[in-house]
Structure formats: structure tokens, C-alpha cells
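Structures incoming, each one as C-alpha cells.
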Structure 1
Amino acid sequence: MDLATFLIQLLNAVQYGLLLFLVAGGLTLIFGIMGIINLAHGSFYMIGAYLAWSLTSAFGSLWLAIPAGIVLSVVLGMAVEWLLIRRLYKLDHLQQVLLTFGLILVFEELRSIVWGNDVHGVPVPDPLTASIALTDTLSYPVYRLWISAVCVVFAILLYVLIQRTRLGMVIRAGASNREMVQSLGINIGLLYRFVFALGVALAAFAGMVAAPVSSVYPGMGSQVLIICFVVVVIGGIGSVKGALVAALLIGLVDTFGKVLNLKIGSLHLLPELAGMSVYLLMAAVLLWKPAGLFGRKS
């Protein structure tokens with residue numbers, strides 16, 4: 001592998017990891033702070049992608065589709081929390097799994113009714129259609145660099161919100177002791193509704209910005225859901241910093257696992273075992289730190 005190819009794959013790995021963080025960051029908030037096992041989280045990623053496609057078709061611009069999609073996803077998140085999720089806080093995880101799995105089926109059926117079952121493409125906005133030449137024959141799309149930059153900005157904003165603001169302090173306090181925060185006069189129900197809506201908006205936004213590079217197709221939420229849980233487990237439940245580090249690690253392991261040609265004798269270890277690489281990484285991390293890289297011991 002020459003230097004230019006290595007650089008391209010490194011950029012792909014970072015971009016994939018940062019995009020994965022956006023989805024997993026929302027799951028970290030919902031799972032780590034609210035204690036809700038949300039199996040339907042991948043469906044919000046799918047909904048974001050379909051919103052990008054349909055709103056871009058309606059408005060003629062992805063730049064207009066993304067803000068409108070974020071607003072719609074926040075409204076959807078608050079509605080789902082108010083109608084369904086708030087009834088799960090005092091129930092055990094089995095009820096959470098059953099209800100959120102049922103939501104997957106509902107969202108898939110609604111997706112089929114509203115948008116159909118075809119595969120769609122979302123055009124890259126005109127200012128970002130160019131590519132940066134790395135060699136005479138290799139170049140890298142500007143849009144992928146834009147995705148990475150936007151994800152970094154969102155990661156910083158999320159960290160500042162959780163760690164450096166009064167609202168973040170209340171959110172962290174609510175995660176540690178819900179009853180105590182409620183006794184201080186804080187509306188914990190409204191707080192949790194905001195956290196859930198934020199998690200949904202992050203997943204939907206990730207789907208919207210990923211749509212031009214991955215296309216829009218049925219079942220895309222199920223594929224991202226499993227890897228997001230791997231990110232949460234590796235990083236540590238409830239840790240935004242851990243989710244970021246874990247997502248970048250998975251991006252590197254998965255990307256280079258698919259392009260490297262490692263073999264022993266006539267047996268090719270990579271990329272044939274690339275699909276297992278992230279799970280081997282998770283197993284290694286849990287053997288070293290059972291609570292995850294930045295998780296708190298219970």
C-alpha cells in the first residue's frame with residue numbers, strides 16, 4: 001500500500017468513525033443517561049436518510065433539507081418519548097427491548113408505506129462536489145472531508161453541552177440520582193424528553209449527511225444499530241468521550257481490515273475476517289476493562 005492509498009483509507013476510516021460517533025453518541029445519551037435500551041435507534045438514522053432524500057427532492061437543496069429534517073426529527077423524538085418511552089422508566093429492560101423492537105417494525109412498515117422499497121440517491125451539494133487531488137490518479141471527495149469537519153464540530157458541541165453547561169450538569173445529575181434531582185424541583189420528565197429528542201436528532205442528522213455517500217435503502221438502520229451498541233460498550237456506557245474514541249477505533253479497524261492483505265501461508269486473514277475485527281476489538285477491550293474504556297465501575 002503506497003502513501004497516497006494509505007492516506008485515503010485513513011481519511012475514510014476517520015470519516016466513518018466520526019459519522020458512527022454521531023449515531024452512537026445519541027445512543028449513549030439515551031442508554032447511559034436515561035437507562036433505556038433503545039433498539040429503535042437505528043430506525044431514526046434510517047428516517048434521517050429518507051428525510052434527506054424526500055426533502056432534497058422537495059426543496060431542491062440538501063442545505064434546506066438538513067435544517068428541516070432536524071426540526072422534524074426533534075419533534076418525532078419528543079413525540080415518541082411522550083407517547084411511549086416515558087412509560088418505561090420504572091420498568092425492567094425486557095419491556096424496553098420489547099417495545100423498542102416493536103418500534104423497529106412500525107417504522108419499517110411506515111417507511112414502506114410513505115417512501116416505498118426502492119433504493120434512492122441523494123445528490124451532493126454543488127459546492128462540495130469537487131475532489132482534492134492527492135496524486136496524478138488519486139483524489140479525495142471534498143464532501144467526505146465536510147462530513148468529518150461537521151462531525152468534529154458536533155462532537156465538541158456535545159461535549160461542551162454535557163460537561164460545561166448548567167443543563168449538562170442537571171442531565172448528569174439526573175443520570176446519577178433521578179429522585180434527588182426531582183426533589184429539587186427540576187422537571188425530570190421534560191429533561192429526559194429533551195435528552196431523548198437530542199439522541200434522535202443526532203441519529204437522524206447522521207443519516208442525512210451520510211445519504212449522499214451511502215444511498216438510501218430499506219433496512220439501513222438495522223445495519224448501523226449493532227455497530228452502535230458495540231461503540232457504546234467499548235467506550236463505556238454513558239461516556240460521550242468514550243463513544244468518540246471507540247467510534248474512531250472501530251473506523252480504523254474496520255476500514256483497514258477490509259483493505260489490508262494479511263495472510264499466513266495460503267490462508268488470507270484479511271479482508272476475510274474484517275467483519276469479525278470490530279467484535280474482536282470489543283472482546284479485547286472488555287477483557288482489559290470490563291466497564292469499557294471510559295465507563296464507570298458499577
Structure 2
Amino acid sequence: MLALLLSLVVQAGGAPQALTVDQAKGRIERIIAASGADVAVAYRPLTPYAAQGTAEPRTPEPGTADILIDVDKVFHAASTMKVPVMIDAFRQAEAGKLSLDAPIPVVNTFTSIVDGSPYEMSASEDSDGEVYKAIGKTMTLRQLVTASITVSSNLATNILIDVLGAENIRKTVDWLGGDGMVVLRGVEDQKAYDKGLNNETTARGLMALLEAIARGQAVSRDASRAMSDILRMQQFNDAIPAGLPPTVPVAHKTGNITRIHHDAGIVYAERPYVLVVLTRGLADHDVSAKLMADISRVVYSIQR
């Protein structure tokens with residue numbers, strides 16, 4: 001019923017064509033109100049230079065502007081926290097602290113940030129089983145980063161956090177101005193979760209990190225391009241990409257836990273932009289995915 005209601009809201013004005021930013025924002029606000037969910041949206045247009053990974057300053061075209069809806073509202077980050085993990089891996093590699101092609105032991109024992117007690121990841125709770133097959137062997141840092149993004153491997157992510165250090169990841173976020181994105185710990189630390197010690201994000205924070213990648217300013221131009229390429233290989237595409245023509249590339253990262261569903265990415269349309277949609281409160285994954293796809297569809301109409 002809710003999905004139908006969302007569709008009716010979008011369709012009420014007909015297929016969106018060449019909306020102004022204000023019209024698009026109004027339509028998005030109506031979609032959010034109809035959903036009954038907590039939703040944050042951050043949209044920022046980029047120059048064509050940004051899509052090429054250069055460091056050109058942003059100069060929006062006449063008539064374009066940001067759309068910012070509850071962008072400082074704090075959400076559980078879910079798997080969107082894997083974006084700053086990836087950025088820090090490239091930053092440390094560029095600084096010569098490690099090599100992206102260095103072999104890393106694949107282990108499945110981690111320590112809780114609460115008391116240092118050990119815990120293991122469950123393959124049945126993870127979205128990727130391939131990394132588990134490598135336990136006792138090695139994978140390169142680059143392979144672990146790719147798995148953490150494209151198939152959202154929790155095991156790969158925890159190994160990366162142990163190698164990189166959560167404090168270093170937080171410093172990288174601060175360096176890029178991603179205030180609101182906080183990486184406290186690895187995934188599935190139940191003791192930390194029970195105490196409310198969670199990774200958090202805001203739409204504004206995620207937008208800052210993705211904009212830095214789009215502009216070639218996340219570590220370096222070459223590193224930014226490589227990270228964008230990894231994000232483009234994302235395997236979960238039922239949210240932001242679902243609201244776009246299939247020919248439009250999207251470099252994005254999703255996040256999904258109980259009643260939490262996010263998607264954030266760089267949309268390489270003719271006029272490229274960054275879009276972040278964070279949702280909380282919808283139990284049905286298909287409904288939250290459609291909500292984000294509907295918002296994505298409206299935002300894309302600004303580009304036509």
C-alpha cells in the first residue's frame with residue numbers, strides 16, 4: 001500500500017520533465033511526507049570537470065543549486081561507512097605506509113571496542129561469502145577494498161579497519177570535511193551495538209566525501225579516479241540507479257540494516273551530481289528502495 005502511495009505522489013504531476021530545483025525539492029518533500037520515514041537528502045550539482053576527476057572548483061550553472069533536506073540529521077551509517085575506509089586505504093597507500101597490492105592475511109577474529117573481547121563474523125549474516133573462502137590465506141588490500149564496496153563484504157571491511165586503524169580513518173574524514181561521518185568500529189561488534197556505540201553518518205558528511213572523489217581531491221586525482229571506478233562496480237542497484245536511465249553510470253555505496261537503508265553516490269549524467277539519500281523507519285527493503293529510486297528519478301529530472 002505504501003509503495004502504491006509513493007508511486008501516486010510521483011505520478012500526480014505526470015512524468016517529471018525539466019523541473020527547477022525548487023520544484024524538485026517540493027516534489028521530494030511530498031514523497032518523504034507520504035513515506036512516513038525519516039529521510040535525509042543531499043543533492044549537489046557538479047561541473048563536467050568534476051566528472052573527469054579534476055580539481056576544478058565548483059561553479060554551478062545558472063539555475064542550479066543544492067537540495068539539502070535534514071542533511072545534519074544523524075543516522076546509523078550501516079555500510080556507507082565503507083566509503084571512508086576505502087578513502088583511507090588509498091590515502092595510506094599514497095603516503096607510502098602500505099601497498100594496495102600487499103598480501104593481507106584473511107582472518108576472522110576481531111576485538112570489541114567495549115572490552116577487547118574476541119568475536120567472529122558470520123558468513124550467513126554477510127552479503128559476501130567469497131572472502132570467507134580465503135580465511136587462512138591472503139588477499140591484497142585492493143581486493144579487500146573492492147569486496148568491501150562492490151559486494152559490501154563485512155569481513156573484508158573489518159580486516160581493513162584492523163590494518164588501517166579506526167582513528168586514522170576518522171582523521172581522513174576530518175581532513176576531507178566529512179563532519180557527521182564517524183567510524184568508531186568494525187561491523188557486528190554486538191557489545192558495542194548494545195551500548196549504542198555505532199558508526200554514524202549524516203547526508204552532508206557523505207556528500208562531502210563523495211564530492212571529494214568526484215573532484216579528484218580525495219587523496220589525488222588518480223586515486224579518486226580509481227575509487228570512482230570501484231564504486232561504479234557496485235552490485236546493489238535497486239535504489240539511486242533504479243531511478244535513472246540504464247545508460248547513466250553511478251559510482252555509489254549502499255547501506256542496509258534493520259529499518260535502515262541508504263544509498264549515496266556520484267551520478268555521471270550529462271550534468272553530473274552527487275546524491276545522498278538516507279532512510280530510517282521502513283521495515284520493507286523493497287519499499288525503502290523504491291522511495292530512494294523515486295527521489296533519484298525526481299533529481300535526475302533537473303538534469304534534462
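Bear in mind that the values in this text are calculations on the coordinates, not laboratory data. This is a predicted model, so every value here is computed, not measured. Cβ atoms are built from the backbone, for glycine too; each structure is taken alone.
Quick notes on this one:
- Across the set 1, 2, mean count of other Cβ atoms within 10 Å over residues 160-167 reaches its highest value in structure 2.
- log10 I(q)/I(0) by the Debye sum over Cα atoms at q = 0.14, 0.17, 0.25 Å⁻¹, for residues 24-111 alone derived as -0.53, -0.74, -1.29 - corresponding label from 1, 2: 1
- Origin of the derived value 35 (relative contact order in percent (Cα under 8 Å, 6 or more apart); candidates 1, 2): 1
- Parent structure of the calculated result 19.4, given that Kirkwood radius over Cα pairs in Å is the read-out and 1, 2 the choices: 2
- Structure responsible for -24000, with helix-only ellipticity at 222 nm (-39500 (n - 2.57) for each DSSP H run of 4 or more, over all residues; to 500) calculated and labels 1, 2 on offer: 1
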